[in-house]
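Next up: the structures, one after another.
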Structure I
Amino acid sequence: IPARLRAMVPGVSVTSVAFVEVDEARTSPAAYAASFGAKKLPFDLIWFTARAERADPCAQMEKHMKKKEAK
């Protein structure tokens, strides 16, 4: 988006900010950059956030289907 904004409005100042969950397996900025198909992070600023807890979607679907079968 920043590149498109610069193309649409030449001379405009654009700052890109990314919010990225911390991944214990990634220990360097370059490791995160690979997720974006780059050698370095393609953002002006990056804010690392705590990883969110997520339920297993397959387990949720299985539970849902069992409830439907019981009816």
Structure II
Amino acid sequence: MLGKKVEEARISMRRVRDREIKLLEEAERKKEISEDQKFREKNIIQELVDEYNAKILELEKKKTEEIVGIM
């Protein structure tokens, strides 16, 4: 159950990342942002995704330890 919730959270993060990257690419095509800005923003988005994925894994580890401690 916990593993499923963790995977759902990670999938959700990927969907948000992908949606935001599509918006950046569309903005670049419309000349609303430069190619350099698009790459900077993509890097920021990826850093945030990586940070939150690490937090999700940390929470999973703590919760697993809690569950094992109860048993």
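Quick note: the coordinates plus some simple rules give every number you see, no bench work behind them. Because the structure is predicted, anything quoted here is derived from the model rather than measured. Cβ atoms are built from the backbone, for glycine too; each structure is taken alone.
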Upon calculation of helix-only ellipticity at 222 nm (-39500 (n - 2.57) for each DSSP H run of 4 or more, over all residues; to 500) from the atomic coordinates, which of the structures I, II produces -32500?
II
Of the structures labelled I, II, which one yields 0.60 when FRET efficiency 1/(1 + (r/R0)^6) of positions 18 and 58 (r between Cβ atoms, R0 = 25 Å, to 0.05) is computed from its coordinates?
II
Identify which of structures I, II gives the largest calculated value of Kirkwood radius over Cα pairs in Å.
I
Read-out relative contact order in percent (Cα under 8 Å, 6 or more apart), computed value 43, structure in I, II
II
